[in-house]
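Q: Listed below are the structures to be examined.
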Structure 1
Amino acid sequence: MDFTSNGSYTLGVEWELQLLDCDTLDLQPGIGPVLESFTDNPNVKPEFIQSCVELNSPITANSKQVKVYFQTLTRDVVRGCNELGMDLIGAGTHPFCRRLALITPLPRYEALASEHGYIGQSQIAFASHVHVGMRSGDEAVRVMRYLTPCLPLLIAVAANSPFWRGHETGYASYRRRLLTASRSYGIPPYFNDWSAFVKFFKMAKHAGSIQVLKDIHWDIRPHPDFGTLEFRVMDSPSTVADLAFIAGFVRVLVAWVCANKRETIEAIIPRRLSAWIERENHFRASHWGMEAELIQDESGATRPILEYFLDLAVATADTAREIGEDDISTQLSSIASITPGYVRQQIAYNEYGNTRMLVDDIRRRLYDELAIEQQCPV
């Protein structure tokens with residue numbers, strides 16, 4: 001399995017958005033008409049469930065380019081959906097939909113639905129994925145090994161799914177709890193080098209556990225065809241600005257790890273710990289978001305997750321400037337004053353008192369950001 005070399009920490013971003021019925025604001029299984037309207041755009045794609053449309057970026061140099069690209073593409077797709085009687089929002093879960101999902105009728109998705117059964121139809125969740133270019137498979141595996149313990153930070157800062165089927169769940173990212181029932185989601189194994197990953201892949205394929213790379217749904221995974229390391233742990237954000245920040249933060253993390261030795265890295269970010277501790281830290285980040293306290297060593301000592309962000313703001317500042325991510329460095333420095341997506345949802349729900357108006361609030365945030373006049377009724 002050859003790894004395509006990729007330089008300069010290029011970015012590729014996938015953003016899963018929810019398709020809504022304009023009248024009810026409930027999920028709408030409308031991917032078919034959307035794809036028919038965008039046949040000439042390969043970056044508008046289907047996903048596993050019919051109420052999701054995935055918007056992809058081309059290969060970009062930095063998060064600024066990600067932001068500019070998605071502002072244009074998302075504006076076009078919103079307007080196209082409006083013409084079809086549909087709308088879009090970004091969030092990790094839909095706040096009140098109670099129906100099972102309809103599966104997109106493509107061979108791969110139908111095979112997955114047959115394998116997963118009820119789980120496939122009930123896990124109605126929406127994510128954002130960030131690909132960062134790597135020079136080699138060994139480099140990808142090294143960065144993956146160091147940043148796997150750091151994934152709770154990404155869960156927390158991107159958490160945007162506190163509601164599920166009309167209920168306030170008490171979780172910042174309830175989407176993370178939904179995915180734990182699936183076969184290959186979650187924390188990946190640790191590999192020493194690229195050959196160890198290739199050996200695993202061949203064994204898992206021979207055993208019938210997977211057929212292709214896409215069957216591995218880990219929170220972070222190498223992608224040899226693209227020549228990237230893919231981060232998959234984040235909820236779908238509600239705005240392009242949030243999406244660009246997440247992509248830039250991931251890029252800065254990767255570049256910083258590549259530029260430093262083990263001692264420097266482990267002095268700042270969470271270290272590899274026992275498997276049960278890492279699972280616990282994932283749980284804590286999904287439950288309490290930016291207010292979580294992570295277990296930092298085998299003694300059971302804990303540390304506020306916010307302190308890791310503040311340390312990273314200082315440690316990665318030079319790297320961020322060197323790779324053209326100054327804006328990310330500035331945002332990290334003021335991370336304590338940023339309102340995460342899950343908190344914005346809770347504030348809106350407390351103001352309006354019902355989940356339908358919450359969905360409209362999420363929608364209006366995107367409309368206002370893109371300077372689009374609302375076409376659907378409230």
Structure 2
Amino acid sequence: MSIIKAGDFLLPKDNFDKWAVVACDQYTSSPEYWENVEKKVGDVPSALRLICPEVYLGEIDARTEGIKQASEEYAQTLTPVDGLILVRRTIKAGAREGLVCIIDLEAYSYEKRDTLVRATEGTVIERIPPRLKVKKASRLDLSHVICLIDDEKKSVVEKAEKGEKVYDVDLGEGGRLEGWLIANADDLLSRLEEMEEEALRDGKPFVLVGDGNHSLASGKALYEEYKKAGDKRAERARYAVVEIENLRSEAIVFEPIHRALFNAKGFVEYYVAECEKRGVSVSAGDNLVPACESEIRAYQVTQAVVDEYLATHGEAKVDYIHGDDELTRLAKNGAVTIKMPAISKAEFFGYVGANGNLPRKTFSMGEAHEKRYYMEARDINK
């Protein structure tokens with residue numbers, strides 16, 4: 001039995017522009033962004049009511065009751081849509097397409113290196129409990145997870161045949177988002193099963209988590225909790241909503257994830273010295289910029305040095321920044337900023353298959369406004 005299946009989803013009837021909200025882990029140092037989203041949404045049903053933007057994680061306990069109430073209401077009013085959904089997101093890099101489906105969390109691990117579905121970066125365990133609180137509060141599963149397959153023949157996403165159009169929405173700076181039910185879903189699922197069998201035979205990963213690993217890890221934690229307790233909801237929580245994209249798509253661009261440190265007295269000198277001891281040169285200007293022959297090595301060293309510094313400077317904080325503009329803004333406001341390089345996607349599957357996870361926060365699929373927006377929901381309590 002394949003680990004990828006068609007799903008039973010829920011969508012709003014209208015006001016898609018207010019329903020769709022960017023991933024909760026974006027704009028974590030920009031509360032004004034989320035304040036503007038709040039004003040835009042108003043009283044209209046929105047995915048915003050089902051998530052807790054990470055900029056507000058300190059308020060999560062005060063928000064869970066509202067999330068629970070909204071999910072109960074929306075579960076009764078959203079429109080059911082069954083099948084595979086072809087998503088087209090038109091952004092700066094071009095038209096990026098993917099399949100919205102559900103994936104078996106029994107096949108996923110952020111710890112093991114021999115599963116069919118694997119994480120691509122180190123997982124920050126401390127980030128799971130607050131996200132788990134949100135998932136436990138809401139009966140509706142929303143996802144900003146993008147999974148990658150390495151389909152050199154372009155035999156899945158690119159072969160999807162459009163059926164009924166289920167949404168078409170202008171996301172403003174986030175581009176245009178369109179979705180169609182897929183007319184040849186059975187054919188695509190069969191091809192995915194073939195690829196899964198090939199990966200099993202060759203001992204390689206079948207699916208890599210390109211974006212949203214902590215969200216998927218939280219879904220796994222919810223499933224394991226329900227399964228251990230004998231909760232009947234485990235049967236549905238076992239499957240998570242994801243979007244699957246082909247790594248070979250020209251529209252998939254790996255963007256760097258920068259670092260910004262706050263209250264970081266003496267960090268610049270410490271960082272430069274420690275990096276150079278480990279073979280990474282650093283240029284200092286408006287931003288610190290590490291460089292060496294391997295971009296991945298630059299991330300390994302940078303993360304190690306940042307972690308070591310934070311361990312001895314309790315007042316210091318780090319944030320992970322998507323986009324050069326946001327990094328520039330923070331630098332002008334007094335943060336110490338590290339501008340990281342982009343990694344190549346050419347050896348992506350091979351590296352993870354051979355070495356395991358990349359260093360934490362190594363790449364991002366697009367800048368903040370290009371991230372996946374919440375759209376399809378799935379009722380876990382059904």
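Q: Using the calculated result 26 for percent of Cα pairs over 33 Å apart, pick out the matching structure from 1, 2. Mind dumping the intermediate values first?
A: Details: 1: 26; 2: 29.
Considering all the candidates, the number was obtained from 1.
Q: One of 1, 2 was used to calculate mean count of other Cβ atoms within 10 Å over residues 21-28, giving 18.2; which? Please report the intermediate quantities before stating the final value.
A: Numbers: 1: 18.2; 2: 23.9.
Clearly, the read-out refers to 1.
Q: Here's something else I'd like to know. Work out the source of 3.3 here, i.e. which of 1, 2 gives that when distance in nm of label points 7 Å out along Cα→Cβ at positions 69 and 149 is computed. The partial results should precede the final answer.
A: Numbers: 1: 3.3; 2: 4.2.
The structure behind it is 1.
Q: May I pose another question? I have -10500 for helix-only ellipticity at 222 nm (-39500 (n - 2.57) for each DSSP H run of 4 or more, over all residues; to 500), calculated from one of the structures 1, 2. Which structure is it?
A: Details: 1: -14000; 2: -10500.
Considering all the candidates, the number was obtained from 2.
Q: When mean count of other Cβ atoms within 10 Å over residues 85-92 is compared over structures 1, 2, which one is greatest?
A: Values: 1: 24.5; 2: 20.9.
Comparing 1, 2 by mean count of other Cβ atoms within 10 Å over residues 85-92, the maximum is at 1.
Bear in mind these aren't lab numbers, they're just calculated from the coordinates by the rules spelled out. Keep in mind that this is a model prediction, so the values were computed, not measured. Cβ atoms are built from the backbone, for glycine too; each structure is taken alone.
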